[in-house]
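Listed below are the structures to be examined.
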Structure I
Amino acid sequence: MAKIDAFFKLMNEQGASDLHLIAGQQPALRIRGEIERVKYAPLENDQLKSMLYEITPEHKIKQFEETGDVDFAYEIPHLARYRANFFQQKVGVAAVFREIPSEILTTRQLGLPPVTAKLASLPRGLVLLTGPTGSGKSTTLAAIIDEANRTRKDHIITIEDPIEFIHESKECLVNQREVGLHTKSFASALRGALREDPDIILVGELRDLETISLAIEAASTGHLVFGTVHTPNAPKTIDRLIEVFPSGEQMQIRSTLADGIRAVLAQVLFRRVDKQERCAALEILIATPAVRNLIRESKTFQIPSMIQTGKKYGMQMLDDSIMDLLQRGWISAEEAYIKATDKTKFRTYLKDSPADFTEV
């Protein structure tokens with residue numbers, strides 16, 4: 001057993017989502033969104049480096065020594081998997097570990113709207129999950145992929161950095177590839193995937209022009225493609241994908257994306273005030289023919305009004321989802337106000353002035 005495993009067991013016992021180990025400081029856990037110190041002596045740089053290197057693959061140690069940054073996954077059997085990130089900082093090495101649950105929860109268990117499970121049955125197209133880091137995108141995607149794995153008879157390929165949730169083949173064949181270990185990059189793996197007879201492709205992150213271009217192409221040629229983007233809402237997601245391309249190509253890409261897009265889910269995570277858990281609020285855009293026309297005609301600014309009138313298709317605005325959680329008594333008015341888009345409708349719920357005075 002590695003020395004560092006004791007921290008992971010503590011993390012699991014405390015229900016923490018992240019473990020922070022920093023040279024010169026006490027270890028810390030993120031519990032329900034807040035950082036809490038562990039009662040442990042500050043870690044010396046050499047002590048921490050030895051502890052980290054004990055669980056790090058040799059090629060990842062070399063990469064870290066050369067670049068000062070590295071990502072990989074670490075697993076403790078019968079406990080959990082962890083997404084690890086090492087980085088160099090002012091006084092030495094530092095590391096952050098995100099716990100990846102061993103059990104994949106269903107969309108119903110996660111409390112997600114019913115339309116999210118239906119996305120797993122789409123025959124083709126592009127489905128995007130967006131939101132800030134730590135908003136639960138990977139958990140939601142895992143639930144949707146697992147739904148497909150249980151209900152379809154297809155070939156699923158995932159391309160991740162690193163592999164997070166483990167999907168055992170059920171009704172589907174599942175192949176999971178890790179960037180840096182099984183393939184050079186997202187783009188090269190996605191290019192190869194098109195020759196590997198896939199029905200469903202999960203791309204861990206759409207982060208560059210080539211990957212985005214290949215994902216849109218795959219979605220437009222009969223594959224169901226899932227991917228994540230770091231954007232705050234559905235209209236911004238559409239704009240981000242188009243703006244990545246040179247101006248001379250944007251009209252063509254706009255048309256291709258309009259044909260291929262099927263849904264955009266923008267997710268935000270909240271601490272529950274009624275129990276020791278967290279919950280998600282979602283903005284859901286379903287790409288109906290009318291929505292696809294707006295994309296094609298460069299009118300993404302009209303998408304919010306389309307979401308408001310598209311409830312029968314499963315669409316919902318992020319603020320409506322946040323308001324529902326607030327009125328159920330699940331989340332605090334302060335956090336609802338901070339994470340809402342239109343803050344005026346939440347101001348009346350505040351007892352004091354908002355913490356972010358720039359929003360007043």
Structure II
Amino acid sequence: MRILIPILGFAKSGGFRVLSQFANYWSKSGHEVSFLCSSNSINPYFPTEAKIIWFNDKNEIVNTNKFEKKKPLNVFIKQIALYKVLSKYANEYDIVLANHSLTALPVNMAKIKAKKFYYVQAFEPDYYVSRKTLIGKFLYHYSNYTYKLKNLDIIVNAPVYYSYKSIEANKYVPCGLDLEVYYPKNINAINFEKETIKIGAIGRVESFKGTTFVIEAFTKIKQNKLFNKKMELYLAFADIKTENHESSIFVLTPKSDLELADFYRSMDIIIAPAIGQFGAIHYPVIESMACCTPIITTYFMPAHEGNAWLVSPQNSDSIISQIESIISNSKIVKEKAYHALYDIQQFNWSIIANKMISYFTAKES
């Protein structure tokens with residue numbers, strides 16, 4: 001099968017890791033996979049086995065890319081170019097997979113024979129409306145509109161999106177995880193009798209990631225000397241300005257999935273209190289669970305009381321309470337770690353990639 005994944009540009013966000021991994025596993029299974037990407041893009045941050053076809057703003061296929069920062073409106077020029085390039089060159093493919101609201105309309109409009117799918121990894125309008133700018137308001141309405149396009153078969157990445165605001169779908173394929181990289185640490189060695197407890201979080205700056213409440217909880221712990229232990233906070237990918245050695249707050253920047261997995265295993269507790277779209281999949285949750293590090297989180301799949309410690313959104317006191325629950329009962333921590341390891345097997349990439357292919361090859365799609 002020949003599969004084309006059109007994008008406007010590569011990026012370092014988790015959604016692109018998902019696309020790269022899909023492409024890698026499909027390629028290993030014998031499918032021919034290509035990214036169709038604007039030449040005004042960085043090179044792939046996540047390694048991919050797929051072929052990359054570059055196109056420019058003049059609707060031409062070119063040999064290489066050259067990233068240049070341009071005005072925001074350039075994204076609409078890229079969309080027009082993508083539509084025209086798809087209409088010219090995409091007829092030789094069996095599947096075209098739109099994967100973002102900005103690629104959905106060009107794929108929908110392109111007059112090609114391929115089956116057209118739209119993989120929805122999150123409800124994008126929520127992110128655009130938080131910008132509180134004119135372009136943000138426009139993209140809010142625009143992304144909402146893309147979920148109603150008639151020529152695209154929508155596949156969502158969590159059951160919560162089957163009927164979520166403007167999304168209506170009946171197909172579900174979660175993001176996957178490389179369980180050879182995100183392997184478990186020694187569960188039996190977990191203990192909280194040691195003097196120093198390391199707390200970790202993915203310290204993204206976006207407000208909906210909830211990093212503010214991690215820092216707030218940790219600050220309260222330190223200021224009020226709530227635990228008879230030395231506590232350290234490690235924020236991966238956070239703004240370096242957040243670092244404060246005197247307050248035992250450190251910033252790390254893992255350079256690969258291997259280093260990121262090592263980060264999870266090196267922590268005693270991970271906190272991932274993201275805000276909104278509860279029931280969706282949140283990578284820090286499944287990554288921590290795969291590494292058997294206790295995870296404190298809001299309500300994200302597949303976390304539940306049997307494998308994680310759940311907290312109220314935007315509530316630092318709730319986070320503190322669950323930290324206390326973890327460090328006071330190693331037996332429960334080990335029991336939940338085993339449950340987490342079992343629950344995480346459903347995200348094995350080989351299973352996930354095949355599930356998507358089954359939708360591609362179904363007679364009724």
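Readers should treat all values here as calculations from the given coordinates under stated rules, not as data from a laboratory. Model, not experiment: these values are computed from the prediction. Cβ atoms are built from the backbone, for glycine too; each structure is taken alone.
A value of 59, 57, 41 for Cα extents along the principal axes in Å, calculated from one of I, II, originates in structure I. Determine which structure produced the value 1.07 for Cα Rg over 2.2 N^0.38 Å, for residues 252-323 alone, calculated from the coordinates; the candidates are I, II. Comparing all candidates, it corresponds to II. Which one of I, II has mean count of other Cβ atoms within 10 Å over residues 20-27, as calculated from the coordinates, equal to 22.0? The correct label is II. Assign the value 1.00, calculated as FRET efficiency 1/(1 + (r/R0)^6) of positions 292 and 348 (r between Cβ atoms, R0 = 35 Å, to 0.05), to the correct structure from I, II. Of the options listed, only II reproduces it.
Using the calculated result 0.60 for FRET efficiency 1/(1 + (r/R0)^6) of positions 68 and 108 (r between Cβ atoms, R0 = 30 Å, to 0.05), pick out the matching structure from I, II. Computing FRET efficiency 1/(1 + (r/R0)^6) of positions 68 and 108 (r between Cβ atoms, R0 = 30 Å, to 0.05) on every structure in I, II gives 0.60 only for II. Among candidates I, II, the computation of distance in nm of label points 7 Å out along Cα→Cβ at positions 116 and 212 that gave 3.9 used structure II.
Quick check: 2.9 is what I get for distance in nm of label points 7 Å out along Cα→Cβ at positions 36 and 340, calculated from one of I, II. Which structure matches? The correct label is I. The greatest value of FRET efficiency 1/(1 + (r/R0)^6) of positions 132 and 268 (r between Cβ atoms, R0 = 30 Å, to 0.05) among structures I, II is that of I.
Computing FRET efficiency 1/(1 + (r/R0)^6) of positions 12 and 84 (r between Cβ atoms, R0 = 30 Å, to 0.05) across structures I, II gives 0.60 for structure II. When FRET efficiency 1/(1 + (r/R0)^6) of positions 100 and 228 (r between Cβ atoms, R0 = 35 Å, to 0.05) is computed across structures I, II, the figure 1.00 traces back to I.
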